[in-house]
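So, here's a batch of structures to check.
None of the figures in this text is laboratory data; all of them are computed from the coordinates on show. As the structure is a computational prediction, the values presented were derived from the model and not from experiment. Cβ atoms are built from the backbone, for glycine too; each structure is taken alone.
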Structure I
């Protein structure tokens with residue numbers, strides 16, 4: 001049981017680190033653009049107008065989808081949830097490990113270079129933890 005908890009916690013830490021790291025890098029590199037949303041209003045991030053998009057609106061959309069609209073927040077939430085499960089002795093089904101593994105494998109293949117391989121490792125750790133928790 002202890003090994004299962006450790007595997008889940010390591011996988012969780014990887015997901016949380018990926019999400020936090022992604023958001024920190026976005027704040028460092030695109031922070032001023034994100035601050036513009038405060039002055040322009042949050043709707044400036046992804047305008048809902050039916051007009052031709054301008055360069056500025058496209059840049060806003062890119063920053064939005066690369067920051068708070070990205071995988072970072074769901075990744076952190078999933079990591080925290082899995083950390084909590086591990087603390088309570090709950091091992092989710094193999095579906096979670098497979099989903100995380102496939103999700104990050106696609107991310108890693110599409111966005112090269114990418115630290116997404118850490119998410120693949122997290123998914124594999126979840127799969128191993130699920131396998132170990134299975135009664136014999």
Structure II
């Protein structure tokens with residue numbers, strides 16, 4: 001007479017398959033949380049870069065200082081930014097790039113570039129004025 005049920009081998013194979021499935025689910029969840037953390041950091045770094053570009057635009061100083069560095073507080077984190085200024089082929093227009101990282105000289109989290117013109121160039125009848 002044969003007893004119905006699973007053999008030890010069948011149970012071991014079933015547990016192995018279940019263990020692999022659980023491990024894959026855990027890895028997927030971990031990867032998702034890491035992605036969310038990176039996305040949050042990138043968003044806050046974007047805010048820092050946008051705020052710095054706005055500060056430069058509103059200051060209306062000319063010439064815009066190159067290689068200026070500073071820090072900004074955003075969401076309880078201190079962010080480090082560096083400002084790079086490059087002249088363009090258009091007179092009185094420069095490209096201002098702000099690079100943001102969590103540590104000074106660390107991994108770049110965000111980079112934003114905006115073109116700025118000399119503040120008084122519109123008053124002199126410049127053809128490129130708005």
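Tell me which of I, II gives -15000 when you compute helix-only ellipticity at 222 nm (-39500 (n - 2.57) for each DSSP H run of 4 or more, over all residues; to 500).
Attributed to the structure labelled II.
Taking mean count of other Cβ atoms within 10 Å over residues 25-32 as the criterion, which structure among I, II has the greatest value?
Of structures I, II, the maximum of mean count of other Cβ atoms within 10 Å over residues 25-32 occurs in I.
Also, quick follow-up: A value of 59, 15, 11 was computed for semi-axes √(5λ) of the Cα gyration tensor in Å; which of I, II is the source structure?
Details: I: 36, 14, 12; II: 59, 15, 11.
It traces back to II.
Something else now. Taking mean count of other Cβ atoms within 10 Å over residues 9-16 from the coordinates of each of I, II, which one would give 10.4?
Here the read-out was taken from II.
One of I, II was used to compute relative contact order in percent (Cα under 8 Å, 6 or more apart), and the answer was 40. Which one was it?
Here the read-out was taken from I.
Out of I, II, choose the structure whose coordinates give FRET efficiency 1/(1 + (r/R0)^6) of positions 17 and 105 (r between Cβ atoms, R0 = 25 Å, to 0.05) equal to 0.90 when calculated.
Details: I: 0.90; II: 0.00.
Traced to structure I.
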